[in-house]
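Structures follow.
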Structure 1
Amino acid sequence: MATILVTGGAGFVGSHLARGLRRERTQDRVVALDNLRRRGAELNIPRLREAGVEFLHGDIRNPEDLDEAGPVDLIVECSAEPSVLAGYDASPRYLVNTNLGGTVNCLEHARKHAAAILFLSTSRVYPVAPLNAAAYIEEETRFALTDDQAMPGLSARGVSEAFPLEGTRSLYGATKLCSELLLREYLEMYSLRGVVNRCGLLTGPWQMGKVDQGVVVLWAARHIYGGPLQYIGYGGQGKQVRDLLHVDDLLRLILYQIDHLDALSGEIFNVGGGAAVSVSLRELTALCQEITGNAIDIGSEPSNRPADIPIYITDHSRVTKRTGWIPQRGVRDTLEEICAWIRDNREALAPILS
């Protein structure tokens, strides 16, 4: 029996992975550690326990809390302050202490126990200015990348791992990139095993969507409960594009990586839905209206926010070539599942999403 520690384990991604790991790896002990800072995380505690996952209330900023989990064989590091806007209008201390200091504590815990580590990073490690310089065309409902790009690692397929890292990206992206660098040093220096997954826009049921993180769930919730929405930036037309990654697809990849850690250790992968699972805000609105039967007014703010980019699509060619993994969940079926989840839990979710 192995012990798997999932940090951020009551959050959207962490709770889904913890429950899935316990379901698929029945011989293993799975512990979910979370500080319950994000509202809605408390709703996942009964779900974790029902799945046979041990819940530990703790904070990765405190090494003693990690010690409460005891010796571990694998850490799945999902904890983070995930907002790209964090630190712009307030102190970045929590962001830095969690996303960077917390990673150091997790790496130290891995070192002490010779544990492997799967680190969930972000597409936001790529710098903003070069992404904004990407060549794209404006179509009726979206922006679209062209194949003729000046930057390496960029094509109509999206952004690959070869995209340059020189430039600024937001404190959120910077803390994640610093954590990646530290992790690779730990792997080499202490003969550990680990993989970095630079995830795109993750979504699915049980995500407590907000304006700055979880936009797909937020969009669906507003069409069910009502409330304001805005197209912000790039003319306020809602043509910004992101690719979506259903958390089930991420779970499938994590399970594969655990079983093939010796072969994959040290790798960095861009992980996302790719061009086939991409959507603009305008297209997302049309789908929400169709699925819910509700139409709401969408405001328009032409000005860009800090760290905004018009289009980000993950080129997942590398991880597909190395593992055979490809995303299976499309935009529409993901959105239908999210809307069904909100309706089925309408009363419980109303204080958070309405």
Structure 2
Amino acid sequence: MLYEEMIREAIVKNASDIHIAPKAKPMLRVNGRLTTFDHLDVISNEAIDQMIEELCPPTQIEVLQANGETNFSFSIPAYGRFRVSVIKQRGTFSISIRLFKLTVPTKETLGLPDVIFDLVENGRGLLVVSGASGSGRSTTMAALLSYLNERMSLNIITVESPIEYLFKHDKSLILQRDVGTDCASLYDGLISTQKHDPDVVMISDISDEKVLELAIQLAESGKLVIAGLPSLNTVTSIEAMISSSKTEKSESRKHKLAGNILAIISQQLVPSKKSQDRLLIYELLLPNAAIRSHIMTNTLDELKNTLIVGKKQGMISMDAHLFEHYLSGEISQEVLYKYGQDIEFIKRMERNVSRGPS
């Protein structure tokens, strides 16, 4: 099968994604950059249609025909787990395949701070993992669950669209619900999950208002909720969670978030000078009196200064973390400027370093 040939080459090249479009050479994404396959020619519409027939279960074929798009995941035991997205464009179909590793990365290999793992082991509330598509959100959430699974006896339930990493029971029970297979939607999956006595709930995406409201309710009830959100940093994450509620409920939402946020970690993956792998750069917000006040009074523009002041507590801004890797020689200035979010702030840090200690 042609898609298996592509997957084999993608694994060898440590690619994250495969992109297949009609009348174009198939491409793979390696370290954030697109490149063509070495030995494959332009793909025809007929070849893509055949791949879709081979890849998609009958139920997903029906969804594709009805909606012009479908998303699902599948496994090949020898290679790993994959997420497939098929969309209709200009009357033809395009396929994107995301590759996941067979094993969940550990906290040591990911480079996440210890404080995050301490929080999930000892805390209750809503822990948000945010970042753009391809930033490693799902991998971070999986690493947190794997850490708990190895150490604690818990009832862990995930609601995912779709499932990306497969877990085996260890000290914990882990039940994984796949949207479209095990439940109709993230919302429906969460409704019934509440009745299953969970200690920990992982939700792949809380962008939908009804899903977010349920996630906060679970956190309020004393559960640990680990949730993904497609947002660039901690400020935009909070803004998204507040603005998604109706105007008359926004004040209540602010108080609920202020009282139940366990942490927000926002992340991105950037090219490294020292290895072929990309580096994890993150921004970490931990709740304290100042953070809660900013949320309740909607003074989110002041959060960046609070992140800087909160360094002793373990907090860090995205740009500060990026700059640390620049100073250590792990990333170039080009990467620093490309992935920085406040270039003037970064340039001030550069000037302060060049002047040296006063």
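Which structure, out of 1, 2, was P(r) over Cα pairs in 5 Å bins from 0, in percent, for residues 7-54 alone derived from, given a value of 5, 23, 28, 24, 16, 5, 0? Write down the numbers at each step before the final one.
On the way: 1: 5, 28, 36, 20, 7, 3, 0; 2: 5, 23, 28, 24, 16, 5, 0.
Of the structures listed, the value fits 2.
Suppose you compute mean projected area of the Cα convex hull in nm², for residues 95-142 alone for every structure in 1, 2: which one lands on 5.6?
Values: 1: 5.6; 2: 4.4.
The read-out comes from structure 1.
Taking 12 as the value of relative contact order in percent (Cα under 8 Å, 6 or more apart) derived from one of the structures shown (1, 2), identify that structure.
The correct label is 2.
If FRET efficiency 1/(1 + (r/R0)^6) of positions 183 and 295 (r between Cβ atoms, R0 = 35 Å, to 0.05) computes to 0.15, which of 1, 2 did it come from?
1
Ranked on FRET efficiency 1/(1 + (r/R0)^6) of positions 247 and 311 (r between Cβ atoms, R0 = 35 Å, to 0.05), which label among 1, 2 comes first with the largest value?
Greatest value across 1, 2: structure 1.
1, 2: which one has Cα extents along the principal axes in Å, as calculated, at 54, 50, 41?
This value belongs to structure 1.
Since every read-out is calculated from the coordinates, none of them should be taken as a lab result. Worth saying up front: this structure is predicted, and the values here are computed from it rather than measured. Cβ atoms are built from the backbone, for glycine too; each structure is taken alone.
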